[in-house]
1. Quick check: 13.2, 49 is what I get for Rg and Dmax of the Cα atoms in Å, calculated from one of P, Q. Which structure matches?
2. Say we calculate distance in nm of label points 7 Å out along Cα→Cβ at positions 27 and 51 for every structure; which of P, Q gives the highest result?
3. Tell me which structure, out of P, Q, gives 1.0 once distance in nm of label points 7 Å out along Cα→Cβ at positions 3 and 59 is calculated.
4. Quick one: helix-only ellipticity at 222 nm (-39500 (n - 2.57) for each DSSP H run of 4 or more, over all residues; to 500) came out at -18500 when computed from one of P, Q, so which one is it?
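Each reported figure results from applying straightforward, stated rules to the coordinates on display, with no laboratory input. Since we're looking at a predicted model, the values are computed, not measured. Cβ atoms are built from the backbone, for glycine too; each structure is taken alone.
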Structure P
Amino acid sequence: MGTYFLGELQKLQKKFDCITNVRGLGLMIGIELNIPGKDIFDVCFKNGLIINCTQGNILRFMPALNVTRKQADKALHILEKSIAEVAS
């Protein structure tokens, strides 16, 4: 699941200029931004996705090890929607 999640986030990196780097190991994944991460964090939280924002511009994902693809897809959808809202 980590490889799938990382691959989908890399697709988002190509779609949004504000994502400068995607890196991860297993299900511990970080997205580096060139904008304040708190803005995206706040919108994600409002939309029902709990993530971490560290160092001001890093969004960190650490889902449970038993996360399903359906849950991952829902999280990715919320993240994409939230980034689009902030980046527009």
Structure Q
Amino acid sequence: RLGRTLPDLDAELFLAPEEWQAAYILSEKPLPKEPPCLNTVVRLIAGLGGFLGRKGDGEPGVKTIWLGLQRVTDFAAGLRYARQAHDS
């Protein structure tokens, strides 16, 4: 709901850096240099859950956000493990 009411909030207030980066990687979008706004990341996550984002679709629903968030958290965990393995 905050993605709708306060869309310009920094995504890192709610997501770990690996999580919003995973949303960009899985969506095949270039990573921004600065943390993106919350609404942008919510729409990327919802897109991974099946949200099409067409002109008349409105805002993403709970189900598409949840499905996309499951993919993002799994991928983010993989990123963390890969970075830990690389650093050790």
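1. For Rg and Dmax of the Cα atoms in Å, the value 13.2, 49 is produced by structure Q.
2. P
3. Q
4. So the calculation was done on Q.
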